[in-house]
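Every number here is computed from the coordinates shown, using simple stated rules; none is lab data. All values derive from a computational prediction rather than experimental measurement. Cβ atoms are built from the backbone, for glycine too; each structure is taken alone.
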Structure P
Amino acid sequence: MTNPFFEDWTAPYGAPPLDRIKPEHFGPAYDRALAEHTAEIAGIAGDPAPPDFDNVVLALEKSGRLLTRLEGVFYNLTSSATNEVLQAIEMEMAPRLSAHFSAISMHPLLFARLDEVYRKRDTLGLDGESLRVLERYHLDFVRSGAQLKGEARDRLAAIAQRLAVLGTQFSQNVLGDEEDWTLSLTEAQMAGIPTSARDAAASKAQALKLDAPFAITLSRSSVEPFLQYADDRALREQLYRAWVSRGDNDNARNNIAVIEEMLALRAERATLLGYESFAAFKLADSMAGTPAKARALLEEVWAPARLRALEERDDLQALIAREGSNFPLAPWDWRYYAEKLRQEKYDFDEAQVKPYFQLSNLIAAAFFTGEKLFGLSFQERRDMPVYHPDVRVWEVVKDSTVIGLFYGDYFARPGKQSGAWMSSFRDQQKLDGDILPIIINNSNFSKSDPCLLSFDEAATLFHEMGHALHGLLSQVRFPRLSGTNVARDFVELPSQLFEHWLEEPEVLTRFARHHETGEPTPKPLLDKLLAARNYGQGFATVEFLASALIDMDFHTLPPGSDPMQAQADTLARIGMPVEIGPRHAAPHFTHVFGGDGYSAGYYAYLWSEVLDADGFKAFQEKKDAFDPATAQRLYQFIYSAGGTRDFAQAYRDFRGRDPHVEALLEGRGLLAPAA
């Protein structure tokens, strides 16, 4: 069998031949890649020459190239275009890969050589980036158990394998629940739904070949418009309950037992490594440093956010009464009545804006922002191999030189995880020449013609483009430090910061144009949009903070705690309004349980928002959202620097000082007015 992974990739820029890669290629490719990497590691560990930076750290950086190339493709496909065959391979490979990497990080001879280089690091004459990558490798090994002995070492490896399986199972369970549920709707049941959302629901029904004119799925881009506009309260409740029950249904995909086991194993892992809790372990290698510091920020924002949410709740309940109803506001009512009240308070209906927010124009707006800030241009390539016809590809050019490839996969479909994310097929690095990054953005917009976005969906597009630019603009030598390989509570800075430019008049007036007439959004409508920007921030902040506090509490609990009781206890302790649900309840909290990425780290979005709100003020202080000198510092110290320096110092180098939390509170409209 011809296997594309065993060939030189001849597509432009060495891009993966995604049109030729089939599920049956992965098994043989993994077998060879793991064997090659194992042999390389044995060679590094057994090298008879005295250990030095080149024969240990550089050798580690250059090892496992086939495995890296393979994984870049595999995990993008299991996220964006999975099927039962790929899911079976994913489940099979999870423990194998965990065992493989545990064997490397716990290899006694290998760590002894790395440790010797680390201990004499100050005498090696290393430049700053080389010293940084040495320090990161040593910390990676220590945090993976390299200093453990005997039974403790074996137990940590077993825990890692089991957690890898459980994380995969968790994500597949959520995806299965999402794909098994569809709400077929008649014309009458769509009462209240604006045209753009109706078109998306009609397209969904056609794509699923349903005997109904409209359909809603459990994708957020499908759920939220229905909850926001549908007049039928019973249908809103039915949809909401299905949405929040993902992973917690009476079926084989229930995630409660998975969560219980994951929490117990994570706590045991932390104990083996000498930490009092898993949260303490995770945050030791972060900007926050400790759970106490992360929790202090969350609780500082919680108090004003909860007060605002209670005010919003009372206003919505009063609106229900004015309309002649007497039922208590419920979670499936909040978005519906909040939209009504927003229209009443601001004379603003978001449905009026959507015709001006066409997906193709918003993509162009994000590219324009990249051009104005960093001198980029995006040139579409229609000859690149892709895994699905929806995927588009662009060359990214800076200073007349191609610096990377950008893939955009924007629409929801079966086999694709919900949400939005950035990933890479290949990271930038300069160890083997100038290796260009290949970056991808995924979204789950409802596919229709034209595809019209809400303002929040447009902000999501800008958010993911910020992540993409973090990967595309990377200019570092070492893969370990490339692009988004940074602390979890720093990685959201480039993405959340980029969202601010969506609201800039120069961007809106140029690209927020009516999809039929091409006319720009009328200024009075734009003014209403921006005036209403902070409306509902009590709700939005509370639903996020509840999830972040649940995550933090989960990972400081004693082993054996009931996670659902712990979730209920957290919500009771913080005084969570019963009319608002957490943005992510535990059984479908894939950020936290679909892997290790945001475990004890969901707070990072808020931590990074402190940075991005304060950081954008650097442009506002210049009275120019595209001030060249500020943009150059942003490029130099944030977007291009990867993990080459301490992250707090990187921010200070850009901003000239540490961040102030007041900018976040002001941006969310939660800052108390001056007396």
Structure Q
Amino acid sequence: MRQIGFCLSALLVGSLAIAQDVLDPLVVTGEREDTAKARGSNVDLDLNRAERLSELLGTTPGLGIVSSDSGGYGDTLSVRGSANTLFFGGASVAMVIDDVPYGDVYTYSTEFFDLDSFVLHRGPQGHRFARNGAGGLIEMRTAAPTDQQTFKLSAEYGSYDSLHLRFRAAGPITDKWSYAVQSYYKERNGYIDNVNPAVGGFNDDREQFGALGSLYYNPSADLQIRLRAMYERTRDGSQRLSALPGSQSAFGPFIDGARAQDPFRVSSDLEGITEIDRYQLSLHLDQDLGWANLKSITSYSNWQLGPSIVDLDLSAIPASNSSISQQQEVYSQEFRLESDREKNIRWTAGLAYLKKDSEGVANRFFGTGQFTFENQFTAFRIDEESTALFGNLQWDLNDVLTVDVGGRIEYIETSLRRDKTGAGNPFPSLFPLPPAVRGEASGTYFTPSLGLTYKITPETSLFARTSVGFKPQGFTAFSDDIATTAFDEERNWETEIGLRYQNSDRSLGFELRGYYKQIDDYQVNRSAGATDFLIINADRVEAIGLEGELTWRPVDRLLIQASAGWTKTEFDDHTGPGGNDLSGNEVPFIPEFTASLGARYDFQSGFFAQTAVRFVGSTFYDEGNSNATRQASYNVWDAEIGYQADNWTVAAFARNLLDEEYYTFINSQISAGSPGDPAVLGLRFGLEF
């Protein structure tokens, strides 16, 4: 009842409103010519040439992405200050592709298939989706078959012997059967040179392959059955990791002096490897009942990391390394009823079940004293099972006012089994290994949402929404102390208010939003000792932010897009290691400011030119806000010129044209980071028929 009271009072104070037609999230279309038609389409995948999730950082206000460059393992996604922890714990930003939910963030697809749409839903989304999104949800839909056979091919070659191939085919088989298939293949040489002559070469060569296929059966006009299968493979070299120049690590001055002092050089004693396999199978049924539409989505997902080998000290001295093998299986079942979206009362109701099983073995080699080393093996299994009821109602009270109310109730059970063994410890009696850890937890969560929309004119709307989200309690498997293995649930309460304008011919559109968020028991990463990785709860975090997006076609052949987002996410009440008061510090892994500006001009002759620049503000990578592990503001400028005919395109492109140096991830414990992509030049050819 307290949460519902918060929601009601926030709406009364705001005295403005939001409904789903105004709360339409940012829509990023996969085809340039569709951009002006999609409501709220302020960022274009094609204009920004985004091929992977990390390349949306800067273009999408409110969205933060920290890429560790290890196939998604260890990545952090945030929306408006809500972020996941690196290896354990729930997702703040959920991901759903073709209605199939993903598990933890480290299992997310990082490369894009050809998409019909990319949608970022900001704010808690538990009332609208089967998958809980505490801070937001990324929804992608891949290209479906059309009435005619279509084929699309593209090839790209550039610096570092980079090669990128894509293929797509879709169309009818018979009057009741149709199909859609697509695939991609990417490879390149590494960016980081290993200057250790005993190893040599480039540490971070990359190779990715993905394939997606769907078979559609329409036995009648009111029933569609879809069988979908997806597979992705990553066969990379080492995680792109290099020592921070001039920094001091936990390994001491002797090791630090043996490390290369350049973002794109290392002197490692091993090459490292990252191997990831990901596949999904799903069955989709869509039945028109007349009074409502019934959807059933049954899915199985499997993600395997095996192994990920990293030289942690980044020197020619074999002082410390890590090898991790891990797997996650996700079983899900969703039943969803949806009313006619053209009615003045529109509703959605659903039942969702999800089972997530994670297990792995982590081998860490490190020094235990002077000239002594130890191999430690941590084997773990974490199981999570949840059942949720969710629903949303939109009611047009009159021509100008719409109310939107929703809620989610979810029950979650979690269990942990962890064991640790070691080899090479010369003093096992003095330094014994920790005992086996077993843990169980459960909880029931209710999260409401409430909003209104007020249309000032047919082109202009004011909106506001207030909602509650949660991340469940859980366990970390990388803690030796049973007292720090478990962490508590995280709850957030967010209120936003804004203005949207879209003129009648859709040549000009913009949206301005402001929000305030309070997060209790915020889940935070913390390193402890050589191998411990904890998740602790900060008592309170507050986030306040502003977001703006603009799409403008001053003339038919010119498209201009701009966006900006500012967020101040701080610990309001938080105690750091050793009892230090960290209140007022910025929450790590969240950029303070992002912005983008892009433009494209199509000449009558068929030639075109486009350019886009992304700005990313300063980001801290530890809760103590150390300047030694802070990434300062940077910008990335891309450009492209080409020629487009009826069914083929050729273009020359440049990514990171000014060769800006920056880090996409920083590990404060080992004083190392993942440098961003250097300047890449190349050619692209595309054919469609």
Structure R
Amino acid sequence: MKMKKQNWFLGAVLLIFAACQSETDKKVLKAEVSAPKAKKEAKELTIHGHSRIDNYYWLRNRESEEVLDYLKNENEHTKSQLEHTEALQEKLFEEIKGRIKENDESVPYKLDDYYYYTRYEEGLEYPIYCRKKGSLEAEEEIMINANKLAEGHEFFSMRSVNVSPQQNLGAFAVDTVGRRIYTIRFKNLETGEILKDEIPAVTGNMAWANDNKSLFYTRQDQETLRSNKIYKHILGTDSSKDELIYEEKDETFGCYVYKTKSKEYLVIGSYSTLSTENRILKADNPKGKFKIIQPRERDLEYSINHFEDKFYILTNYKAKNFKLVECPVNKTTKENWKDVIAHRDKVLLENVEIFKNFLVVDERKEGLTQLRIINWKDKSEHYLDFGEPTYTAYISYNPDFNTQELRYGYSSMTTPNSTFDYNMVSREKELKKQTEVVGDFDPANYVSERLFATTSDGTKIPMSIVYRKGIKKDGANPTLIYGYGSYGNSIDAYFSSSRLSLLDRGFVFAIAHIRGGQEMGRHWYEDGKLLKKKNTFTDFITCSEHLIKEGYTNKDKLFAMGGSAGGLLMGAVVNMRPDLYRGVIAAVPFVDVITTMLDESIPLTTGEYDEWGNPNDKEYYDYILSYSPYDNVEAKDYPNMLVTTGLHDSQVQYWEPAKWVAKLRELKTDDNLLLLHTNMEAGHGGASGRFKRFKETAMEYAFILDLAGHKEEMDM
């Protein structure tokens, strides 16, 4: 491979020369001379008789000063290239932040004797966890103020307070690095005392036994970060002596623990991409042994709910789109399963919520979520009507069996997130809260649509679109298309107040509901994984072309964005159709697929074989190699690109985007922007805090607004 010659020390001299050029030429020349070049220390990787030379393998060393300096230099380069947008970035940040009501709180829910809620105070980044005893008029008790715990930390993440059965203790988990490795602490909620008990190096997943002193929790392998062990901690004892309750020895599985809604059972769930297994123990008997509900089988998935003398099981057993079955609590294996809701070819069953008199079913038909209410006694049923062409609806937290009120959430691309209580008897709904968008926001000023783009194999791909009322479909609108398309995760049409900063500047925003998700049923997922993964990429390209064909935009004003597995999507798409986009944002992108999937020491690898394939098998190796973005970078023109990552990312290691950018710098033949931004204090989710994370959003928006030709607030 031929590397472009460049001497960093010539940069200053050449930039002086560049000052004589036009503003456009100056930006191009600055990009050419200021971008850091990665040192080549090649590593040969050989498998199946095939050798690959990886020139940037050395970037994997997180402890190396040379690597850290390289990442910092990339950050400086990004900052210099976006320097003329800094005023716009600040304006966007303040604009986005200004839409958020700073003094705010969640809708309270009742659990046992208390009403629980979280609230935010003006100027503070993190939530305050509160409760009131008996009624909403009672005196507030602050359980945990996360802002105080976060003091002195650049990054802070906290799992919600897990209240003990007697409601006098709270367990909470804190991560101050961003690698999703938590420490569990305990607080006496009556006295305010933080207990001496401390459990380090855990996932943050936990469940109390009913004795009010035994806490079951999950620990991960510290190298691969696979959740693989369940321990039991007894309050007042040394956590280093905690009892190992269960170990998941299959490297393709992870595990977790929870308590059923009935509070009668503790459940240990084991999971892989295509198989699950559950173990139960009476929560009143924390010293007992867990019993398997149904032994794991390849391609058999199930999850359990408990009510009275039965388990209600959501499963794909002889049901691709899942069905609901029931069984006695003492006869739980699959031969005892009896259908409650049978399998349907065109309806995906995603979730259920059980009440004493009603069953609520969360199902997906033709790409849209539906909430179906069934009366247990007379079997009558009805659906909630949401009244918009594309939206997000979901069952919220409903801890009480003995109620006729269903709490659910709703939003759309024009409707802010809303919490409703729905009376399943009278069929009346009450809006408990709609997230306030501070300022002059009016949903009537925006239009949402649902379109379908047809692929070369005849598949119709749905898209959700939103834009400000009044735009013309003359092909001249700047447009951002977003996609994900992996793990069966469905990306529904959701509201974003930050997105208004684009819409109000004339942008069209589109979500491509591509294969690899589960929007159109289980087959949608299966047609976008393993040896059919390329459907995900071609679907996205088809949706992009459809937006141009229908007059929303053109190639010079079309932008694409995706993160994590959606970042893989971005990498594959720019290799396949680099001419189609003016700019691309790839957030924490999974782009070095083949190398990562061959390295079992990297977090999450072994559990991913059923999603991508195991490259130790030559058939999968060849297929993955044919689309892996890092391995398919070529000497050709690429669009303007902004790539983001986090140094402590536990999901997609920072070196994947770093290596990808380095290789693109080496081979690409254009003068377009190629920027890498590494958050040196964060992980996969980016910056922590309520507002701080919008700094990166503002940077991303400024990047595409600048390319789209917006000159507002630019430092030229």
Candidates P, Q, R; volume of the Cα convex hull per residue in Å³, for residues 332-555 alone computed = 149; producing structure is R
helix-only ellipticity at 222 nm (-39500 (n - 2.57) for each DSSP H run of 4 or more, over all residues; to 500), calculated, reads -5500; among P, Q, R the input was structure R
For FRET efficiency 1/(1 + (r/R0)^6) of positions 380 and 636 (r between Cβ atoms, R0 = 41 Å, to 0.05) computed as 0.60, the structure of P, Q, R it came from
Q
